[in-house]
Each structure stands twice: as C-alpha cells, then as structure tokens.
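Asker: These notes open a run of structures that come right after.
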Structure I
Amino acid sequence: MPFWIWDSSGQVNLWLQSVLGDPRWLLPVTFAGDELFYLILIPFVFYTINRRAGVTLLVAQLFTHSINVLLKLAFHEPRPFWVTLMNVFAFEDTFGLPSGHAQNAVVVWGYLAFFFIKQKRLHAFPVIALTALWVFLIGISRIALGVHFIQDTILGWAIGCALLYAVIHYETNVRVFFANLTHGGRFFVTAMIAVMLLEMGALLATTLHLPVLSEWNETARLSIASTPHSGVRFKDLHPLKLTSFLNVAGCLFGLYASLSLKDPGYTMPVLFRNRLFVLLPGLALIFVVYLSLSAIFPRDGIEGGFLRILRYGLVVFTGLYVYPLILERVRRRA
C-alpha cells in the first residue's frame with residue numbers, strides 16, 4: 001500500500017511539516033476537536049440556536065467518541081511522534097487509529113450542517129462546502145502537528161460519515177424509544193449503556209500487551225524535547241486508560257437526570273444578541289463546575305472513577321437543567 005495512504009513511519013507528517021514550516025497556526029483549528037471546545041459549542045447550540053439540536057449534538061458527540069475510543073483500543077496503533085523523531089505541537093497519550101478529531105468533526109459539524117439545511121436557514125451548497133473544508137482542515141491539522149498518521153485521519157473521516165448517517169436517520173427513532181419508556185426504564189437503559197461501554201473498554205485494555213510501550217515513551221520524549229518552541233510537556237504514555245468511558249458514563253447519567261425532571265420551562269429570547277447575553281453566564285457556570293470539581297475530586301482508584309462519573313454528570317446536569325431553571329426563576333420574578 002502506498003505510504004500516502006498507509007504511512008507507518010511518519011513520512012507524510014515530515015513532508016507536511018516541511019511544506020508548512022511552523023504548523024502552530026493550525027492549533028486553533030485542532031482545538032475545534034478538543035473536549036473544551038465541545039464544552040462551549042454544545043451549550044452555544046442549546047442556548048442560542050435550538051434546544052433539541054443541542055441535546056442531539058451532545059448525544060451524537062458521546063456516541064462517536066465512545067465508538068472512537070473502543071476502536072483505538074481494538075487497533076492499538078501508535079501515534080507518529082511515538083515511533084519517529086519529528087516536531088510535535090500537541091500531546092496525546094492515547095492510541096492513534098482512528099483519529100478522534102477527524103471522526104468527531106464529521107459527526108458534529110456534519111450534524112450542524114444538516115440541521116441548518118433542514119431548517120432552511122441557509123443554502124445547502126455553501127453550508128456543505130464550508131463544512132467539508134472545515135472538517136478537512138481539522139483532519140490535516142492533526143497530521144501536521146505530528147499526532148496522527150494519514151491513515152488515522154482517513155479512517156476517522158470514513159467512520160465519521162457512517163456514524164453521521166446513523167445519527168441523522170435514527171435520531172427520531174431513538175427519541176421516540178426513550179419517550180415511551182418509564183423513568184425506571186430510561187435509567188436502566190442509561191445504566192446498561194454506561195456499564196457495557198466500561199466493560200468493553202476494560203476487556204480490550206486488559207487483553208493488550210504492549211512490550212514496545214517503553215520505546216514509544218522514549219521516542220515521544222525525544223520528539224517533544226527536540227521540537228523548538230512547541231510548548232508541549234511530556235507525560236508518560238497511558239494508552240490503556242479508561243477515563244474516556246467514565247466521562248461518557250457521567251455525561252449519560254447527567255443527560256438522563258436532566259431529561260427525566262420536569263421541564264423548567266425556559267424559552268429562548270427572540271433576539272440573538274439577548275441569547276448571547278443568556279449564554280455567557282451559563283458558560284461561566286458550566287466551567288466553574290467543570291474546573292472546580294476537577295480540582296477538588298481525587299482522580300486515582302475506584303473512588304476517583306466514581307467521582308469522575310459524578311463530575312461529568314454534574315457538568316451536563318448544570319448545563320441542561322440547573323441553568324435553565326435559574327433563568328426561568330429569574331424571568332418569573334422580573
């Protein structure tokens with residue numbers, strides 16, 4: 001197979017870095033696939049565009065992220081800077097194939113494009129063209145920054161397209177299914193999904209043996225140390241960690257709690273600028289919960305695992321229920 005389709009030594013990464021020179025200008029692009037960015041984007045959609053679309057976007061993100069982490073463990077392929085000395089401008093300690101940024105970008109931005117086209121708010125062709133360009137840049141940025149091989153990105157795009165199709169075509173069916181369940185039934189399904197993800201992740205992680213992990217660590221350390229002005233700090237690689245599944249489990253329980261309680265009755269302001277005024281304190285509250293619990297809760301052991309689930313659950317619950325409830329109480333008193 002030609003190296004520009006399956007590259008096991010980072011030739012494409014090195015070539016792209018030589019063409020672009022300093023690829024740090026792509027860091028804002030790659031940020032569009034980070035957890036913190038989705039912590040901003042999903043509330044933005046929920047509070048300023050459409051509440052239902054915001055919830056669907058959250059579910060879609062959890063769906064594609066879970067599939068991606070499972071596939072990373074199944075393929076257990078290294079990242080370029082783990083196996084070849086090269087400039088690296090972002091640190092990642094999970095497996096590389098497929099690219100989560102590329103896969104998630106297709107699902108998240110593809111769903112938003114579909115939503116705007118379906119609502120007839122924007123013309124289809126420019127929306128599709130701009131979305132495709134943005135998704136392409138996010139994927140290419142991961143190659144240029146040294147954290148993904150080209151095959152990681154290509155496979156991420158391909159899987160993302162398949163998952164986007166599933167999200168678009170089965171969204172209504174999933175909503176109807178959960179709407180017809182009792183509260184107990186919804187909790188049971190939520191818990192089963194969370195437990196199954198954790199069990200599948202643990203099964204894959206415990207069956208892997210990585211004799212080359214020490215070599216990957218050393219090459220990654222040297223790559224980071226030899227990259228001028230990267231700002232990247234090396235940490236020991238932990239590609240078998242299960243924290244992503246704990247995060248998803250927490251978000252699922254937070255989503256369950258938010259949708260199971262009585263709707264607080266929040267409605268969006270008519271003017272978009274007023275929606276932004278509503279959004280900003282909400283983002284501040286979400287980040288306070290996210291960062292303060294991260295600083296307070298321990299991260300190690302079984303206790304740390306349960307508290308991580310609680311932390312992410314409270315973040316989602318705050319965004320989807322607590323802040324809308326506060327807004328509605330304030331509106332009634334005004």
Structure II
Amino acid sequence: MISKKALVGVAALAVSALGVPAANAAQPGTAEFAQAQSTAINQAEQVSDALGTSTGGYYLDGTTAVVTVLDSAAAKAVQSHGLVARTVKHSLATLNSAKASLDAITDVPQTAWGIDPVSNQVVVTIYDAASKASRDKVTAAAQRLGDTARIEHQTGRLELHIADGDAIRNSQGRCSLGFNVKQGSTPYLLTAGHCTNLGGTWSGGDVTGARIVHSDCPGADSGLLTRPNGTGPGRINTGQAITSAGKPTVGQRMQKQGSTTGGGSGQITSVDQTVNFDVGVLRHEFGTTAHTDHGDSGGPAYSGSVGLGTLSGGNTTVSYFYPLQLELQSYGLTLA
C-alpha cells in the first residue's frame with residue numbers, strides 16, 4: 001500500500017486550495033500526480049474515520065484532500081493533519097440514511113443516485129430514457145428528502161457496454177479483460193459480471209477456453225474466469241504495473257483501457273452509486289467522465305499503479321465502473 005505520510009505541507013495545501021499552483025506541483029496524467037492523489041486519499045480516509053459523525057465525507061481538489069466537517073472542532077482536527085476543512089450541513093450518516101431510502105425503490109430503469117461530498121447532498125440523476133412512471137416515482141422519493149437530495153436530468157440512455165470489442169469473446173458477445181488476478185497460486189481473469197452472464201467459454205489474446213467460475217450481476221457486476229494458458233502479468237497492456245487496489249474518490253484522476261476505445265482518462269465524479277440499468281440494479285458503482293463504448297465492458301480503471309475497478313457501462317457523458325476492492329474481497333483474490 002502507499003505510504004500514509006503527508007506528501008505536502010500545510011503551506012502547499014493552502015496555496016493549492018486558493019487555486020494557485022505550487023512550485024513543481026505534479027501535473028495531471030503523470031505518475032507523480034497519481035501518487036500525490038493516492039497519498040491524499042489515504043490521509044483523508046484516516047482523518048474522516050477518526051471524525052465519525054462530525055464529517056460529511058471527503059473529496060479531492062487536484063492533489064489536495066478536502067474533508068467536510070460539521071463544526072469548528074472537527075475543522076481544527078482536519079487542519080492539524082495538514083488537510084483542508086470545509087464546513088457543511090449534513091453528516092455522512094444523514095446522507096447515507098437518505099441514500100438508503102432511495103435504495104428501497106425498485107423498477108426504475110434509467111435512473112441513478114449516490115452521495116456527492118462536494119455538494120453535501122444525495123444527487124439523483126434521471127436520464128431522459130426513463131419512463132414517466134420511473135421519473136415520477138424517483139422524483140417523489142427525492143423530494144421527500146428535502147435539501148439532503150438534489151435532482152439532475154441528463155440526456156441519453158444508460159447501456160451495458162457488452163458488444164463489438166475484441167479482447168475476450170465467446171459466441172454471444174465481446175468484452176474486455178479487467179485484471180489478471182489469482183487465488184493463492186491459481187491464476188484467474190477478472191471482468192464484468194454482465195459479460196460472464198452470457199455463459200460459454202471465453203478466448204482472446206493468449207487465453208483460450210476460459211471457463212466461468214463466478215458471475216455476479218445484477219447487484220454487483222463481477223465475473224471471474226479461469227486462465228487455462230498460465231499466469232498473466234499484473235499490468236495494463238500499456239505496460240503500467242498494477243500493484244494494489246485503491247478506493248475510488250471524487251475528484252480523482254483515472255485512466256482506463258478498453259478493447260474498443262483503447263486508452264483514455266477522466267475524472268471520478270461520483271462514488272457508491274446505485275445505477276438502475278434496464279437489466280437490473282448495480283450497486284456501489286463509481287461514475288467517471290472517461291469515454292467508453294460497447295466492447296469495453298470489464299475493462300480496467302486505474303490511477304498509476306493502483307487498480308480501481310472494471311467497466312459496467314454508461315452513455316456519452318458518463319462511464320460507470322464496479323470497484324476492484326469489492327471484487328477482490330468477494331472472491332478472495334489478490335492481484336497477479
């Protein structure tokens with residue numbers, strides 16, 4: 001795991017918070033930037049855990065961790081760790097309760113919701129492909145939550161990106177390999193569950209006749225395949241090594257790979273999202289601005305050497321990924 005030590009001092013954080021670049025600051029897209037963001041996330045998570053109900057969560061502003069707080073005592077505690085504090089109205093516990101009430105809603109395809117630590121609200125997204133019944137049901141539920149929730153309307157249709165790729169395939173569809181993983185010394189392939197739900201055996205690259213071990217979708221979106229041709233490298237096909245799994249964080253810069261659109265980058269805009277695709281509900285997804293398309297399903301999201309998740313789908317403005325940490329924990333895996 002990445003060192004817990006502070007990467008920058010209070011003075012550098014203060015300069016960054018004012019929007020003025022610090023001297024020799026790491027630039028987006030570089031390994032140094034990814035490292036700086038990972039370090040800031042680790043710090044913010046430790047401080048937020050210690051604050052308990054006195055925080056509304058945290059997010060990144062560049063390489064600066066911003067921890068939201070409910071009172072001046074919590075703000076001083078955050079600042080004492082060299083992080084930026086911002087006072088908000090709602091605790092994370094309050095926002096989690098509001099989100100849980102929305103999670104009880106069923107049969108509302110083309111909608112999504114999750115906690116936004118920047119606005120200190122649960123953001124409810126209704127896509128224009130949603131039916132009137134879905135729109136009305138979700139709108140009424142969100143309005144009952146008062147100022148803890150906000151409704152946003154987005155164009156387009158959410159789709160699972162499952163066809164037309166060329167990385168791993170069977171007779172029913174094409175997807176992308178997410179991560180090479182292992183259980184003990186046995187190698188496996190990790191991809192999206194909505195891909196492995198298609199059944200059959202999978203092939204591609206140096207893999208032939210991979211069989212399905214686990215397929216979990218909807219709810220989760222994880223799929224595990226055997227790797228009959230031996231152990232694969234623990235790296236992206238660009239050569240970037242993946243050495244750990246990290247927690248996706250709002251404001252974090254990420255990269256992605258997919259067999260249709262190839263490489264690319266974006267920013268994480270939401271975490272712990274409940275996304276209502278037409279095929280069912282996917283939970284704990286994180287949303288990004290990265291561009292993906294059909295065939296990219298199951299492909300990896302990462303930041304430097306830190307793996308973040310595997311692609312589920314999205315539309316022209318958002319791509320949703322399922323967190324790698326949850327996949328590893330669910331199947332008892334480690335990275336190759």
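Asker: 17.6 is what came out when mean count of other Cβ atoms within 10 Å over residues 95-102 was calculated for one structure; which of I, II is it?
Answerer: Working: I: 26.1; II: 17.6.
Computing mean count of other Cβ atoms within 10 Å over residues 95-102 on every structure in I, II gives 17.6 only for II.
Asker: Could you tell me which structure in I, II was used to calculate Kirkwood radius over Cα pairs in Å as 21.2? Walk me through the numbers before you get to the answer.
Answerer: Values: I: 21.2; II: 20.4.
Answer for the origin of the read-out: I.
Asker: Comparing structures I, II by FRET efficiency 1/(1 + (r/R0)^6) of positions 183 and 231 (r between Cβ atoms, R0 = 25 Å, to 0.05), which one has the largest value? Walk me through the numbers before you get to the answer.
Answerer: On the way: I: 0.00; II: 1.00.
With respect to FRET efficiency 1/(1 + (r/R0)^6) of positions 183 and 231 (r between Cβ atoms, R0 = 25 Å, to 0.05), the highest-scoring structure among I, II is II.
Asker: If distance in nm of label points 7 Å out along Cα→Cβ at positions 159 and 239 is computed to be 1.4, which of I, II is the source? Before the final figure, lay out the partial values.
Answerer: Working: I: 1.4; II: 3.5.
The read-out was computed on structure I.
Asker: Right, next: Assuming -6500 is helix-only ellipticity at 222 nm (-39500 (n - 2.57) for each DSSP H run of 4 or more, over all residues; to 500) as calculated from a single structure, say which of I, II it is.
Answerer: Working: I: -23500; II: -6500.
Value -6500 for helix-only ellipticity at 222 nm (-39500 (n - 2.57) for each DSSP H run of 4 or more, over all residues; to 500) corresponds to II out of I, II.
Asker: With distance in nm of label points 7 Å out along Cα→Cβ at positions 71 and 311 as the yardstick, tell me which of I, II scores highest. Show your work: numbers first, answer last.
Answerer: On the way: I: 2.7; II: 4.7.
Between I, II, the highest calculated value is found for II.
Asker: Still on this structure: Using relative contact order in percent (Cα under 8 Å, 6 or more apart) as the calculated read-out, with 15 as its value, let me know the right label among I, II.
Answerer: Working: I: 23; II: 15.
Of the structures listed, the value fits II.
Asker: Right, here's the next one. Which structure, out of I, II, was FRET efficiency 1/(1 + (r/R0)^6) of positions 87 and 223 (r between Cβ atoms, R0 = 41 Å, to 0.05) calculated from, if the result is 0.45? Spell out each step's value before the answer.
Answerer: Working: I: 1.00; II: 0.45.
Corresponding structure: II.
All of the numbers you see were taken from the coordinates with simple rules; none came from a lab. All figures in this text were calculated on a predicted structure; none of them were measured in a lab. Cβ atoms are built from the backbone, for glycine too; each structure is taken alone.
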